[in-house]
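Peer 1: Next up: the structures, one after another.
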Structure P
């Protein structure tokens, strides 16, 4: 449990860093935010819910790859983002911005240059709800990989620049701190094994991480870099961090002594 306690301490530390230096912590935005579950979007329930009295905002949620131009590293198309912002404005609602990494990492991240950035691919097969869901492929780089960290920050910069250019940044009330994800926006990394889930299709995540040189300190460092990127790029926005309380990280080792 040491890793979890230390990681949560790091979460608190870096969320504090997201505020202005020397400023008193401010209460974040409150209210009801409607999240776009695919089936509810398809059948119209999502948009109907936006008109319900008492709803305060909507989540504009995308996988990173959904914003990415295919086969064009670090090039983005914001048409879908603009449509969702327009929907929020039409209903006079604030926006919670969510950009998922994890399975949403663009494929060009792994392609060798010049077609891609050449980050090392870590291939996982994951089953949601501890083996209760279908087996899903999740290909990610190590979150501490400098190539990955730089590309993620570049994406955030381009999103922020586009929102400023279209005068839409003022509609964003809160941003979810993402970048270490699996299938959703929660802070977590693949940690399952076939023995744990009872599913032979699931990969041995613990073994994969060991071979990749995983240490809890690497994960903490990666999270710190992500938190600083959000603080630098969106300095005046509130940040939300959804957490998986149990089993969210591979159970490998403890923290080294501080030096």
Structure Q
């Protein structure tokens, strides 16, 4: 039996990278997947990959997760299609970087909308369905950038939003415990995905800062999420899991 047999997992950002890896892994472990993304073609490719491997997946694209009404429709339609929700995996996000003196108010609001607001919107929309289900799991993606500032990379909004994700997750865990809802976050380090393609030229240099000597792969994060989503983590909530090859701990 799979670790997620008879479970329904809603995963945001399933078109590429970590979201696609999670959709494929969770499906292999028996879950029905409900995905969404802004990228129509790539989202469809993920569905095809899951189905070719014998899994079941529903997907909606495009979905703007910064629009609370769009989020509500995605959750409601997904619950109707799949018969419920057991796992919400908030993977998607969009960010703008810049040093504070040059960082525009527009860029700040864009990052907050697409890294923090949308996590709140999805959790809020899924909450009554998780309660009706008798409990469930929320997994939110944060980041190791919250551990300390970095003078070399301008990321004031990104640091603030990801710290907010960790704090929000702990509060959801406190509020959800009475309903059987567990909530945890994962803080990845450098992961080789389309979102980090702009850093490819520095890959070898940055890898030297990681004790395990390499960048992470999307499956490294998906496997941690699988543990948190499964009954193996039935006594785990309100925690943030660092998955970064040892970089934060060695710094």
Structure R
């Protein structure tokens, strides 16, 4: 088959589940801006064939309002992404699929506040091709001195989240650590349509990295291995507890288990 020339490319590590589902989020947004957009993975890059470019997409994302749909629930309210995307995010309320199992935030973490902080942090990026490698200490847009912790979708955070792993407690030392805001926000968006496939092991999931151009509706089917004849690499990861209270979770790095 003839592969189209991509209008958007971004460097991606397929072993980072946060980055993988952030690619799904990019494709979702591209399709809503330019219907018929197609995406695929190719040798360390995610490619999108579309009528527009990354700068336009990020500008539109930065200008879109993130609306808290349940004013009485600061922690887990569905979120509406306004014009031009018109997308409602509520996958974490899905008790039948992998939604509640892959929800990483809990306790006092306010999901809309986190999303808005990550959105604010990614405006005016210096290099959109390395979008997922942009790291920053993230602050609340309405309180510039108030640091906001990420969701912990990016596995570079998740694998270093527990004090027992790094030998000390960053919170106790009041350390300011960088997050990867584009990964965190775009993964939140990508999981609305593209979900990992639950395995027989508790909190362990699979996803398939597809290698030919697909529209977003077929990409969501390819992710769970339900699209025959598509060349894919299969990865497995754990959504693990990152605190002793066993409430807060994080995506850990994935392992290639098949092709």
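Any read-out appearing in this document is the output of simple, stated calculations on the displayed coordinates, not a laboratory observation. No experiment lies behind these values; they were computed from the predicted model shown.
Peer 1: Kindly point out which one of P, Q, R the value -10500 was derived from, the read-out being helix-only ellipticity at 222 nm (-39500 (n - 2.57) for each DSSP H run of 4 or more, over all residues; to 500).
Peer 2: Working: P: -10500; Q: -13000; R: -7000.
Going label by label, the one that fits is P.
Peer 1: Who wins on volume of the Cα convex hull per residue in Å³, for residues 50-97 alone among P, Q, R, i.e. which is largest?
Peer 2: Working: P: 65; Q: 117; R: 104.
For this comparison of volume of the Cα convex hull per residue in Å³, for residues 50-97 alone, the top structure is Q.
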